[in-house]
1. Which structure, out of P, Q, was helix-only ellipticity at 222 nm (-39500 (n - 2.57) for each DSSP H run of 4 or more, over all residues; to 500) derived from, given a value of -26500?
2. As an exercise: Cα extents along the principal axes in Å, calculated from one structure in P, Q, equals 80, 48, 33. Which structure is it?
3. For distance in nm of label points 7 Å out along Cα→Cβ at positions 70 and 110, the calculated result is 1.5, so let me know which of P, Q that is.
4. Figure out for me which of the structures P, Q the number 0.45 belongs to, where FRET efficiency 1/(1 + (r/R0)^6) of positions 54 and 198 (r between Cβ atoms, R0 = 30 Å, to 0.05) was derived from the coordinates.
5. When you work out volume of the Cα convex hull per residue in Å³, for residues 46-85 alone for each of the structures P, Q, which one comes out largest?
6. For distance in nm of label points 7 Å out along Cα→Cβ at positions 62 and 182, which of P, Q scores largest?
7. For relative contact order in percent (Cα under 8 Å, 6 or more apart), the calculated result is 31, so let me know which of P, Q that is.
8. Determine which structure produced the value 13, 37, 30, 15, 5, 0 for P(r) over Cα pairs in 10 Å bins from 0, in percent, for residues 102-213 alone, calculated from the coordinates; the candidates are P, Q.
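Read the figures in this text as sums done on the coordinates, not as results from a lab. The structure presented is a predicted model; accordingly, all values stated were derived computationally and were not measured. Cβ atoms are built from the backbone, for glycine too; each structure is taken alone.
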Structure P
Amino acid sequence: MTETSRERRARQAIQRNILVVTLTLTTGAVDAVTFLYLGNVFSSVITGNMALLGVAAGSRNSALAVNGGVALAGYAIGALLAGAIARRHEDGQPVWPARVTAALAVELGVLAVFSAGWLLTSGRPGGISQLTLLSLTAAAMGMQSVAVQRLGRMSSTYLTSTLTGVIVALAVRQRPAEIHRSLGVFAAIVIGAVVGAITARHARELAPAAILIPITVVVVASTAGASLARRRSLARQPTHDSAVSDR
């Protein structure tokens, strides 16, 4: 039976949600490693870092101020770069635009550089190396935030608005929109943080795997999906001979 356009987009939306949840595993792992070993700040929770800057000013903690400032700057640079690649959400766009995959591929490259630096320092960076690795993770999270934003009203990094939307919907006795994706990202960020914390603490050489594997799966799957979609589109197009015979 031929799949209708509505059925195809519904299937693609499910696949998109699975990829977004998978990306959130990387977010959790990155934030765990960043908080525990790169200066007690976050790579993706930028509002939290802004509050930490205030804490640093009030407590005269210069190290915390520097770490928070580096995280903010790295995030902003990553978001700026990804914005130029992914662009903004457009009406009628594909469920998963190719530009999203391109931006995530760049993020993967940044995280690969971070992983190399992490291994070179044996998972114990300090001084300039710590700040450099922090800037890389923050830039990666900025890229991911912008890339996922291109997909629509969803996120794999900052989840406060997602949680707020779910709670408000429950308060007015409505089924929260995309509830399965929302629950998925909540679980994924916790699971990713658990895995990131355990590997960073007990098997530091494996921490990069906790960070890289989920996003690698997403980039490979989205690339393969786009290739398959192109082949299916070409297969549905009539050949020249058939077009002539139908005239």
Structure Q
Amino acid sequence: MRKSRKRIRLIKIIIYTILSIILLSAIFSFIFFTNVFSIKEIEVVNNNKVDRETIINNSEIKLGSSNLFLINSEQIGEKIKKIPYIDNVVVSKRFPNKIVIDVVERVSSYILKVNEEYYSADADGAILEKIANVDENQNIIVVLSPNLDISNGVLDEANINKLRNVEIINQVAKSNGVNDLITRFDMSNDSNIIFDIASEGKRVYLGSFSDDMSLNVKFFWLKTMIEQEKGKTGIIYLNVDLNKNKVVFREQNF
């Protein structure tokens, strides 16, 4: 009697195991071998600079064949971030067969001049793209270190700091009402920052980077010299100790 009960219990266990295997196999087959969870739609949001097709191509998601359960959102995001203009990506799954790609794009803040070629860069020093046909009198051009290497797609820390200094100078220039006049920064020499005011025919030797107070004093004298030397082409020398020396303007073509 006891043996009979054990046999029945064993048979039940075997049957339950077989049924479980069959059920799991059916679920597995339903998920991975039917097209119910095959990606049928990819939505890309918040992309303004980079087109939808480029983002989808970089994701390597295949419509109709990629399975929602096999999509690794983190890996997909890393692939998309290889696009220079893409700063961050969030990849979300929408059951049963949709992927949403939400991107954050980088914003071009500077045009860098590198070996007579022009490249756009964001505020963090990421190189975004090469630019052709740039009018140096209509755009803010930044020249950084000589023999600048941009092959890895991002500036080194020293040149990122130069860009930060450009931003600080621009803010002081804005507070003094002259930021819209500046068309070119030469940051290649840390001891003498140079910028051009093309519309006024002026080149400015600013000197080394200093605190905001010193910059404000220099920009006060810059505005004064622009008015005094209206219509003349030349160089304004602000790279002097203003406590001991006067600001000098010299007519000169450049």
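1. Comparing all candidates, it corresponds to P.
2. Structure of origin is P.
3. The read-out was computed on structure P.
4. Here the read-out was taken from P.
5. The maximum falls on structure Q.
6. Q
7. P
8. P
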